[in-house]
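What follows is calculated from the coordinates using simple rules that are stated; it is not laboratory data. What you are looking at is a predicted structure, and each value in this text was computed from that prediction instead of being measured. Cβ atoms are built from the backbone, for glycine too; each structure is taken alone.
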Structure I
Amino acid sequence: MQLNLLLKNKAVEVKEPWRMLLWLLAAQIMVAFIGRSLGPLGVLIGMDLSLSKAQIGLLPSALFLGQSISSIPAGFLVDRVGSRKLLLIISLCTGISFLFMTMSSHFALIMILVMIGGLGYGAMHPVTNRGIIYWFSLKQRGTAMGIKQTGITGGAALASLLLLPAAVAFGWRPVLFFACFLLIIIGFAAFKGYRDPLEAQTSKQGSIKSMFRSLLQLFRHKQLLLVSLSATGLNGSQMCLTTYLVLFAHEHFHLSIVMSGMLLLISEVSGSAGRVAWGMISDRIFNGRRIIILIMIAIITAICSVTVTFLPQHTPFIGLVPIILLFGFAVSGFNGIWMNLASELVPKEFAGISSGFSILFGSAGVIIMPPLFGYLIDRSGTYMYGWYFISCLMIAVLILLFILRKQQQSVSTITET
């Protein structure tokens, strides 16, 4: 009898982290479903408000400006109060702000509301990352984090699959309005279903002064700084792809908006697969080593961004699928590895704020690079220079990653001796 009870409790303990992962994943999907809808819906919003390419690029920049503002405070806060309460607050913040966005026709006001939604979008990363770090062991985290991070590309894929066709049929405003209500409902469900592990429930008393002290320590952490700077280029390149792929396919290859949206869907689904696959490769083949994976991702991204410039304008949809699939698998699949690396470089109790710190740098890429990508298109009249711009970014990322790898090898050598 006691043996059966012991085995039953053990089975519950094994399943519990994965059950909690489902709630973290559900919240991540829905926040991304709304926040990342700016990519597929950007072309329709642009038509509605008569926006230039650079202005369309400013929409995700506003989202990630909000992310950059909230990432560190959210990381500091989650280290002290846990993830459960913040899952609800974040869902309300993003859902309500985007809901009001559907009622406005003023570009400046829409930008402000998107930025407010970005506060919730950005806070979701350290909040869910901390849950992964505490619920899973080192050799499970790559896979678990990859699954959780599929929520971002999964939400974006759903936006392409569901919101874009519906918005073409009924208009982007009512469709996004309904989606915001769905996010709020899921937020309440996640708050009810998720719980923080006992190890993470011992909240520390913190102050603004201690937050700045922690930040100063992170700025002195050379390896974390290199990872974060690398994420600036990777994140910016990812957002350029998701923001302009629909426009690129529609204008350059003369595909319909819906078929162009299908290419974005393929990219996001492939990115979701990449987040899980790269995590599993890192855990099982490279024994938790993350840097080599990021190097591989940067190389593939550089090759893909150059390749699309050589595709002729009469390339059919089916001919575009393989390159877009590989492009998304790489540049949209890196996030889980990045989040793991940023969290594992510091002690567990700093997992939230280290994620927030690294996300701050990643946000800089998505704030600056999509409008710059759009500016290059507006000035040159061709997408070629935009894609070359991404290739140049990947060269810079590779330099940073090789420096980081050399530093880690030096630290390992010193430790062993």
Structure II
Amino acid sequence: MISYEMSPQQKQIKELVHWFAENEMRPISLEADRQEKVPDEWLEKVNRMGIQLNTSSFVGSARSGDTEKSAKKKEREGNRLAVIASEEMAWGDPAIALSLPGPGLGGPPVQSSGTPEQKQRFLSIFTKDKPRWGAYALTEPEAGSDASGIRTTAKKVDGGYVLNGQKIFITNGGRASWVVVFATVDRNLGRAGHRAFVVEKGTPGFRTTHLAHKMGLRANETAELLFEDCFVPAENLLGGEELYASAGNRPSGFQVAMKTFDSTRPIVAAMAVGIARAAYEYTKAIVKQEYPKHGQLYHQAVMMLADMEQEIDAARYLTWEAAWLADVGKANAKEAAMCKAVAGKMALKVCAECLELLGPEGLDGHLVEKLYRDVKVFDIFEGTNQIQHLVTARRLYAPYGVHV
């Protein structure tokens, strides 16, 4: 049975990450948003501090000195530590959190599906000597919510594969040392034709074509990637040929992508909770200070804030349940989808209501205005709200033989 009481280690991580968010992230938050860039010197400083973004766990980033034995010890509550840390990071600034050096969204597929050699080769580069990034490239112009419709092709040739296609909305894609790229060896095979490759920066035929100018998360880099006759050696096929040969007609490449979502959707949900909490706490302090202590306006504001806290707590506990299931080795696809759907919608609502209460504080250049712009994408990426409802419905009705 899951416990909602944090362990001593979880409390320690929460306090440590909150200190970092408050003292290192918040002071540069609004300026980074205006400049649409996190300062390089700041990223170098935090990398030397050992702060990296590893979506498998914010603690215990994949460093060359990690051992299999120590990694196994962390797995027991690694997902819960990740969502606790993610909430605090997003409370500080979600765009800066996503910009931290580390394997990022590319970490989980390499960790879960890579061969021992691939894990060592691609995860050991994240050290304190220089900031480095990993990335995850699934979305395409005509394959967003429906990941099964990817059109990037991978043609098998002597010694490897040749990739052709385009990927969009790739977090840290332009500066990543490597990108996990999903492509199909045969579109007629549907999901069974999907493969995952690790494409390294500087590979001929692989380039960044555009960095997006966005409404929210403006300080975080979002790239469009192009693959034109890009040769990828066979040793960069994630999991190796054996993984797909042993899978028969099962959609192993697609499973790699979906398994990643089961790990990352609770983290995205936790970040949405952190954004909502940041807006709520700021607004609560303003209401307490500026609103008349008696009267109808104050009463209405207090009631709205009470509803916000209730909804924030509910989303957080649903997120913790999804993370706990992953930690104990149980299937969590339904819970991961549910917490992501609930948290994204909740955070958007909380930020909107905070703007109603704040008035002029909601204008450009203020914290909650920025959070309102940032939060919208948390209802979209890692699968839209509608996709989360579809995933949930399929798993609810599957035991009854009903296809959704």
Subject >> Structure from which 3.1 was derived, distance in nm of label points 7 Å out along Cα→Cβ at positions 40 and 312, options I, II >> reply: I
Original post:
One of I, II was used to compute relative contact order in percent (Cα under 8 Å, 6 or more apart), and the answer was 17. Which one was it?
Top reply: II
Subject >> Value 0.00, calculated as FRET efficiency 1/(1 + (r/R0)^6) of positions 240 and 280 (r between Cβ atoms, R0 = 25 Å, to 0.05), assigned to which of I, II >> reply: II
**OP:** Assign the value 23.2, calculated as mean count of other Cβ atoms within 10 Å over residues 112-119, to the correct structure from I, II.
**Re:** I
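Could you figure out which one of I, II the value -16000 for helix-only ellipticity at 222 nm (-39500 (n - 2.57) for each DSSP H run of 4 or more, over all residues; to 500) was computed from?
The value was obtained from structure II.
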